[in-house]
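Trainee: Got some structures for you, see below.
Bear in mind these aren't lab numbers, they're just calculated from the coordinates by the rules spelled out. Here the structure is a predicted model, which means the values were calculated and not measured.
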Structure 1
């Protein structure tokens, strides 16, 4: 009897020490390691602890399957157990597809709002990625209608964000992906007339994930003018043992907000300096977070800030709020990735920069990929997977030296970030969804 009690206590201690991801308020030990429930993964850090993943793969190597998609999209796949969810254009329509891990399509559902091609490079309204908790899946499009389905494809609710919060005025559509955390969806709507210096719209939203009802909204003013009112970045959550908050990026500034009521906690500018103000420095890259620090990018080769996580108020001129700052070298589209004390910046022209997370010391800056970086890299198994726009996937060893392990060519345009789950790498191109594994 005593031995059984000791075993039960030991089991409880082990379970309590495992990493957890909160989904609808329920902590599920180790689910973060197996699933990829939203863009940038369960912890929003673009990291998976899985091992045994291939460095080399392609159409004839370590390929489990390839499934044609109905049209192009910049959205990334998400995975929960044996379900994969991905959004896509389909002619003039938009849809959400569900597949199992053998590549078999289980169901599809149309998303409200017609598709639009927004750029000559085939960017369209299928830009925001879906998010799932294993029971439901939420999907939106740049048209602004947020849908909730159960994982069997049954509609649960939908909300037209333009109808509720006003018509979008944004050049390339509302491309950001909502964040799911503890039963809430967090969204940012930053837009406005890009032809003048009139005030833009800045809204931060918290919605009940089960019903779509508004929990709170926060007006987020900024002094941004012209195209800078537009933000294509996505919200991210910072969390450590002592604090948690939502980070919103756009309108020339980054801000932190209470998860409870949206109240602003801190604000930092200096990303578009007044002395050299650029009217067209809209933000696409989202901040990266790690314990104790937030890496804040800008755009078009501008500055990168690394902030302390424990500050409050106006931080722009507060020297104590910074770990470091570099004046030039931001990624324009790909978000910073932080892992084991290193920051990786993948600049659109193919340059990869590696910095010390606490000091900003540069370990290398090399042009390692002869392609554009349009997606955010992911890290797993000691490897950094960087997807290029023309379909090349560069695999680097993590660390202070630029060691290339492989360069894999899929030969298909891709702007989506990879997803990693249960020993598999999922890559969505404009033509297909791929599943790779060495097992």
Structure 2
């Protein structure tokens, strides 16, 4: 049985934000009277325990044991996971979560203020460790950010945009992987160059050592099966604001995929976006070589990317992260025209995909077979991964987290 996928849409999320405006105001007033301490840091991530927030938590704990560090958990499962990792945590929505956020001199998030207690975040030194290099337009650059679905909602979009812009001004530091990424993040969040700094992304430090052996062990442990030496293919589509994944194979294509996986000794892992929608049951019943690797099994996929031999994606920023492994990437974009027109991209899709995107799994299977049989084409695909890495990453030395930590400490040095 498939796990239930979490769903999020900008329209419903924005409606909740508008209803909560009085609580934001009360939180801002509380922030004026509750003293913050530079020795107290709180961390949170929209996807659970992980991402760059976890890397920075561990680094800060190692460098300065005198710091009071708290993870703001979403629920009991997050708290249990934090306890396994030896991390102090409180539930973010409870009174202790609000108090810890109000007292924190440093607030670290990866998605938005809601990663911690959203009503107490304003007033701390906010570190926004955004969860990937933007390809699709995000935040202030995207009209989807201020979408509202109720009748007459369009009249409130200017108010909502001002609300977002004002909130983003609270960000003290937004690390970027490269100058190209920094340019996109500056316009997306309406921030100046001194706040969006090219330090490298802490979430990618785990990819710098490039340990396929350890990553494979962790991957197969998560799958609950022995490593039989299969080549690992990963299908990881992006989020579509509540719409279903149009890349789900048909019954016939699942059968063809199963045959290819058997003859090539490959394992296909399906990694739906944590907020995505898609029915993959036919694939799971078609072959034991097709497995679901949902966020219920693995909350954060980045540390496992060295175990992946080939990535299949559409518009997801996972392609940028995976390029650090040097592995080949194939692009499946069944809704390219519709997606690009509705969301918009920071660069032409042809440039991102190397001009090799296909529209369905029949075309993708053809590319897989060609990759196996044509060394020159395989070299061309590999070269595109190298191009993505060179364009989008300044640092690959594993020191991104250290640079971010040093910059945070320098900037809060004079703050009360």
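Trainee: Which of the displayed structures (1, 2) returns the greatest value of relative contact order in percent (Cα under 8 Å, 6 or more apart) on calculation?
Mentor: Structure 2 comes out on top.
Trainee: Can you say which of 1, 2 returns -12500 when helix-only ellipticity at 222 nm (-39500 (n - 2.57) for each DSSP H run of 4 or more, over all residues; to 500) is computed?
Mentor: 2
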